[in-house]
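Scrolling down, you'll hit the structures one after another.
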Structure P
Amino acid sequence: MQIEEPAVKKLLAENEAFQRLWSRHLQYEQQLAGFDRLPHLSSEQELERRTVQKLKLAGKDEMAVFVRKAAGR
């Protein structure tokens, strides 16, 4: 999902729920990037990384529902 999409732009400007999902998605991306910079993950870090990945994916699915509705699909 790209911010350049008209439906995404509109939702970011007008929909608070979508804004929260987008913000959380960006936070998850930052967390994952932090894990990716580490040379080795402990088992706890690996578990947390997997959890963040699942949360990010679930949020992306939620955002996709908003985008489909906004785009009239």
Structure Q
Amino acid sequence: MPDMTAITIVFLVVVVPVWLAMHYGATWKKSRTFSAEDEAMLSDLHKSADKMEQRLDSIERILDDEMPGWRRSNNETL
């Protein structure tokens, strides 16, 4: 009958690492996809970013009309 120590060592050195790699590889692949909730959140964030960009463009146009040199004077202080 084989020695139980040798069987245990082979199990720990070969079987467990392969099983862990396969288990966590499958788990990682599942987690890479977006859920419906994640996609909805990304869509909302994209819409918010578009609105902020439009607001910044409006503010810059107003500043260009009200204070023509504001870009140049603010870049010098940075």
Structure R
Amino acid sequence: MSAERENVITITLRDVYDVAQETRGLVASLGEKVKPIEDHENRLRSLERWKYSIPASLVVSGGAVLVAILTNRH
């Protein structure tokens, strides 16, 4: 019976409480790191706006060039 007792692990409510408090502290410190992520998201959104506006402007300007060429040809 004593050999079986050596392999037993006991986790008390105090152990669970200590880990919960440590986790609470880690989560609280993450709040400071979230603000730069919001700035990062804003930067990504502005880059995406450029990404989608450039092809549209190229199509419009290409069409204008084509119309100018066709108008001058006739």
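Every number in this text was worked out from the coordinates using simple rules, so none of it is lab data. The structure displayed is predicted, hence computed values, not measured ones. Cβ atoms are built from the backbone, for glycine too; each structure is taken alone.
Figures for the structure shown
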item: At a computed 104, 30, 11 (Cα extents along the principal axes in Å), which of P, Q, R; result: R
item: Among P, Q, R, which structure scores highest (criterion: distance in nm of label points 7 Å out along Cα→Cβ at positions 8 and 56); result: R
item: Which of P, Q, R yields -28000 [helix-only ellipticity at 222 nm (-39500 (n - 2.57) for each DSSP H run of 4 or more, over all residues; to 500), calculated]; result: P
